[in-house]
Every structure is written in C-alpha cells, then in structure tokens.
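Rule-based calculations on the coordinates, nothing more; no lab input. Everything numeric here is computed off the predicted structure, so don't read it as measured data. Cβ atoms are built from the backbone, for glycine too; each structure is taken alone.
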Structure 1
Amino acid sequence: MTQPVDHPEALVVERALVVTAHPDDVDFGAAGTIAQWVEAGIAVTYCLVTDGDAGGFDDTPRADMPALRRAEQVAAAGVLGVSDVRFLGYPDGRVYATHELRRDISRIIRQVRPQRLLTQSPERVWARLGASHPDHRATGEATVNAVYPDARNPFAHPELLAAESLEPWTVRELWLMGSPTPDQYVDVTDTFDRKLAALREHVSQTSHMDDLEGLLRGWLTRNAGDAGLPGGRLAEAFQLVSLR
C-alpha cells in the first residue's frame, strides 16, 4: 500500500533515481519499495556517492573493499531488477555537501531525468542515531540541493550545459528515507523476501549479523504499526515532498 502524493495533476513516473551514501543503504531503507517500483515498470537508477571503503570487518583486506562493495551493490540491485548502478567515488566517511558533490549529483539527475528521486534525509534522527550517519545526512543535503535549485537551473553548474549538453531537469517527487517525520508508508510484505535477498548480497556487511531477518522484521513491523496496517504486515517509511 502506497499512499498517494498530493499533486495538482497525476504524476506519471517512468524513471526514478536513488542517491545514497554507501552500498547497502538503499537495501536497508527501501529495497522492498524499489522492488515494487520495478514491478510497476519504472526504470530505476542507483547513484552511490562512496564505495563504502570504510565499512566491513577485519577479515576483508582494506584495499579490496571498494571493488568488493561495488560488486555487492551491483548484485543486490540485480536481485530487485535494477541494472543501472553508478558510483561517484567519494571517500567513505568524508562526505560533505560541497559544491562539487551537488554538481556531480546534478549531472546524474540531468542524465537520468527522473520524475521521482529517493535519497537519505538530511535531518538527524535522535531516536535512532544509526540512521543519521554523517555521510547519510551530507548526501541527503547535497541531493536535496541538487534537486532544488541546481538541476533545474540552467545557470547552476553552467559547465553541465555548456560542456556536456545536459539540459536542466525538474524532479517532481522527492522521497526521503531515515526521516524523523515519516508520512508515507509502503506495504512491503510481498517483496520482503527480495529485500532480504538483496541485503544478503552485501556479504561483507551482513554475513556477520546473527539475525538479519529478525532485525528487519522488527523495524518493518513497527513501521506497519505506525501506518495502521493490519497485524503481520511489513512497511517501509519515508517522508514525501511534492515539487513543482
């Protein structure tokens, strides 16, 4: 169950862009929802700001981590039917909402031309601090700034138009995961198995977890309760912003 966004006229979504800080962020936060979008015929593109090179555990040589985590994210995306996965290569743990990052995300927005964009909330969640990793918040801040005003403004990052012929693009719908004030819930009970399978592709991150499925079910059951869904249902939570 996805609650509709209030648009002055119905929004047709053909393309969606997901921008996150690290490999596995989208799978923890939104894989069940992404699976539904793909089923609905929406072309989904992932943009990863970092390679997740500061993640993982000591049993993986640090020099191998960037390539490993890229491969894990590509495999996880494939579980959901997403084949377009792009990496910006910023250093893990050192992401800031800089002019350069805003430009690089604006470039992807103008290339993909999505009607819908999903990213991480730039706000801190005091009740669940793990959702508010500094890289997550910086990625969210840079992405929101790229959505408005940068990607739609022909005079922002003029090199994108002059040197790369990338015309401005206006995103119409912004989905924020990890928000302290979610107002949109998606029933992902029927796509939970694919969410779990996608996360298990992130072997360097999730193979050490004793009960990944139980952890996910706990989170998603609480979301479903907040959404008023019947018992036994699972939901992912977002804050939605309608743009014009």
Structure 2
Amino acid sequence: MHTEYHRWFSHRLGRDMGIVVFGHWGPPLVTFPTSGGNEWEMRDQGVVATLAEFVDAGRLKIFSLNHNASESFYNKGAHPYHRSWMQRMYDEYVREEVVPFVHNHCRSLLPISVMGPSLGAYYAANSLFKHPDVFKRCFALSGVYDMRGFMNGMYDDNFYFNNPVDYLSNLADPWHYEQLASCDIHLVTGHGPWENSGPARHLSGILRSKGIRHSLDDWGPEGGHDWPYWRHQMWEYVSKIF
C-alpha cells in the first residue's frame, strides 16, 4: 500500500502535527484517533489493513490525523478556559491546515468524509457539524458529544461552539441547514461490550428535533466499544458506500 508521512509545525497548536496518508487515489477519508492514540493508530489497530482492499483499488484514500487532547480537554493541569481555547485551535487546525492539505494532496476539491471511534467520534462529528461545506460524510463510532465533564463546571464561547449538543440545539443559520442537508451522518452505537448508547441517542434526538437528516445506526451486539467492532463496522460502511 502506498504510504506517506507528512509533518509540519502548527502555529495554532504550538507543536508539530503529523498526518499519515494511505493510498494513491480515491475519495478522502480523514480519521481521528482515540484519546490515547496518534496519527499511526489506524494502522496499529488494524483499521488500515481491514480497509486495504478498498484503498489499494483506489476507492478510498485515508488521511490519519493526530489530536491535541492532552493539551485541551484532557489537560487537567490547565485552566478550563485554556482547555476550551486549545480545542478551538484544534478545530481551526483541522479546517485551515488539514483541509487544504487534503485538497492539495488529492489535487481536487473532493468532499471529505470523516471517521473516528470513541473520542475520535467527537472530533469527527464536531468537524462535520461545524464545517458541513467541506466535510460531507461522518462515521462517528461510539462517541460522546457533550464535553462538559472536562470543564470543571466552567463555560465560555470557545467551549459552546465546540460542544455539539449545545450549538446544534440552538442552530438557526439557514446556510448551515442547507449544507447539513447534503451530508451523510452516521451516529454509530449498539449494546455490545463496554458501549454506552446514551450519548449517540441524545445527539440523535437533538438532530431529529432540528430536522437534520442523519442515521442512528444501532449495531446491537455488534456495537461494542473496542477495535474489533469498529473495524467490522468500517468495513461494512466502506464496502457499501465507497
């Protein structure tokens, strides 16, 4: 499989950020890691191998990202407002640095799909909901979409606009609704081992109340909170959609 590693210093985040690209051609899929992962997690946990037949056939090109969770929501040594500021900076990094890189690498303004499991599901969903003009498909696997537990009871605008259950509940912008209507949104859950379907169902209820088309995909016992379940789910989605 054709593999490239790219790395640059992000002034928004104050450190180097790496991206691994898997594949030579195909619609771009940007992936976000779990809380303890990095840009190599999709390879190390077998997701890339699971999807290899589609990548090698040019049906998919994977852009595997790192995150800044240790500097944002997981940074318990920092003031909560610094945590929310760093999440805002990560969102800007994705939109202003990653998106142009993906388009340039693909030599096209192809719509971008996003995917992530666990904490990565939050990043994937937040990216699409905030930027539905460039991210057009989302696979949010076993995610949490209300991040208030990381803020020690504090709240500011940077947090509000990166907490999907909040800003979506009050969404009123016609442009945003128009863009979201063209998106394919999958909130993935189930009742398998270690899975909590409450967050996905809560977010689905908000989307339903706002008339935002989406799929709440309940995989039943195949909807567990672990890599074997996520690998199987992504194979099924990619085999049918890409």
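Quick notes
- Calculating mean count of other Cβ atoms within 10 Å over residues 123-130 for structures 1, 2 picks out 2 as the one with the greatest value.
- Label whose coordinates, when relative contact order in percent (Cα under 8 Å, 6 or more apart) is calculated, return 17 (choices 1, 2): 2
- Origin of the value 2.5, where distance in nm of label points 7 Å out along Cα→Cβ at positions 99 and 211 was derived from one of 1, 2: 2
- Test item: FRET efficiency 1/(1 + (r/R0)^6) of positions 35 and 91 (r between Cβ atoms, R0 = 35 Å, to 0.05) calculated as 0.70, pick one of 1, 2: 1
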